[in-house]
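These notes open a run of structures that come right after.
Nothing in this text is a laboratory measurement; each read-out follows from the coordinates by a stated rule. Keep in mind that what you see is a predicted model, and the values were worked out from it rather than measured. Cβ atoms are built from the backbone, for glycine too; each structure is taken alone.
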Structure I
């Protein structure tokens, strides 16, 4: 099952290095920075940025796995880690990254 078709689970364990690399291959636009996975999304204008942020917020709420977001005029950076896994990466982070990628690819005007 692809990451975008999965859902976050309560108390997901931290991933080992081999699992991290396998999951990272499924979301190639993302990078691991320390104990986080992050990506910057770029938009035409502030309205498009906010449309994405609102769609992202809906997905985040549904998955109950919340990122740090930095929102600017034409940019949004999302950054995930799993606090319940000792602030390390879990499958939940990659599931949300894949879902964020799908939202970005499916936005109007993409």
Structure II
């Protein structure tokens, strides 16, 4: 941004910086969860922790996607695609959890 301050006038950079701020918030929340676990306070189920783990992957993928493809395609469709990917991941976890529960009952 120091070398190319004109990027701050572009929409994709605002979205990218928003994702970077989300990544910082994710990091601080993860540290909070870690401190709770150190004190034997378990508030999250294993399924919730699996979903939480995918959050950083989606955020980092979003940042890289916006930087690499900012001029190739309309980045708004890319961001929508990332949210669709997130929804598909959540549905995949739900389906896997049901499958695992049924298999354990047998």
Structure III
């Protein structure tokens, strides 16, 4: 089985569905006979746009708080570039906050992965 990774990305809540769809269309969230699987949780994003930025929300030099959604989805490592590019292309921010990391999807009894 190919190694799996996870993408976590923070998105303004109103754009979350578009980003989830783009990630799934690019190959994220495939689990067995299911596609577009993800997990989301609501929160508050905080940032201050610095000089030279072009913020989608807020103004340069002013602290901002925005309702955001944290989206998590796994994907085959070979799909990393496609998944990250798709998420970023659907994201409205100039500099989206995201991270990727390896995950182990193997079952504890050693019978193999679920994906």
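Thinking of I, II, III, which structure, once Rg/Rh (Cα atoms, Kirkwood Rh) is computed, gives back 1.05? Walk me through the numbers before you get to the answer.
On the way: I: 0.95; II: 1.10; III: 1.05.
Of the structures listed, the value fits III.
Going by distance in nm of label points 7 Å out along Cα→Cβ at positions 61 and 77, which of structures I, II, III comes out largest?
Numbers: I: 2.6; II: 1.8; III: 4.7.
Structure III gives the largest value of distance in nm of label points 7 Å out along Cα→Cβ at positions 61 and 77 among I, II, III.
If helix-only ellipticity at 222 nm (-39500 (n - 2.57) for each DSSP H run of 4 or more, over all residues; to 500) computes to -5500, which of I, II, III did it come from? Show your work: numbers first, answer last.
Values: I: -12500; II: -27500; III: -5500.
So the calculation was done on III.
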